[in-house]
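Derivation of every value follows stated rules applied to the coordinates shown; laboratory data play no part. All of these numbers come straight from a predicted model, not from anything done at the bench. Cβ atoms are built from the backbone, for glycine too; each structure is taken alone.
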Structure I
Amino acid sequence: MIFLKVVEIYSFVLVAYALLSWFPGAYETSIGQFIIKISRPYLSLFDRLPLSFGPIDFTIIVAVVALQLASKGFVMLITRIFFGY
């Protein structure tokens, strides 16, 4: 299903966003700016949650898990509506 493939690609973009923080100046590159532009709107939904424990921020992990669960739930709902499973 195309929807699940798009969700998978977006999950990889979110992981790439997290990995960019390991490299100084990576956010300033054109690829870094593109990744920020497409990932920040979704990640901002989780900014109000207390997901930082010391120097470790679990926001991206929670965001990816929430995205995966929501997408699987959406597919299950659509499958039930249209196919009755």
Structure II
Amino acid sequence: MISVALTFAFGCYAISLLFNLWRIARGPDVADRILALDTMVINVIALLILFGILKGTPIYYEVSMLLAMVGFVSTVAYCRFILRGDIIE
């Protein structure tokens, strides 16, 4: 039963990644593209967690935590660049 649920979840997150790629390519504004990149990072984190459940190893949980931290910092850096024109004051 868990394998069916994991397969369904993998499929849903793969479709959402495709929608995020579409929003990055066709986004009407830069803010929409930044939001799509942030959502893509969240979806990749979810895929890593699902893969960790599938394989039964805890290393993917640590990788997902590192990716969450890098994703947060990159989103803040993109937003600061858009608002102020520079990242480091």
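One of I, II was used to compute semi-axes √(5λ) of the Cα gyration tensor in Å, for residues 18-65 alone, and the result was 20, 14, 8. Which label is that? Computed on structure I.
Source structure of the calculated read-out (FRET efficiency 1/(1 + (r/R0)^6) of positions 10 and 26 (r between Cβ atoms, R0 = 25 Å, to 0.05), 0.50) within I, II: II. Work out the source of -23500 here, i.e. which of I, II gives that when helix-only ellipticity at 222 nm (-39500 (n - 2.57) for each DSSP H run of 4 or more, over all residues; to 500) is computed. The structure behind it is I. Relative contact order in percent (Cα under 8 Å, 6 or more apart) computed as 30: which structure among I, II? The value was obtained from structure I.
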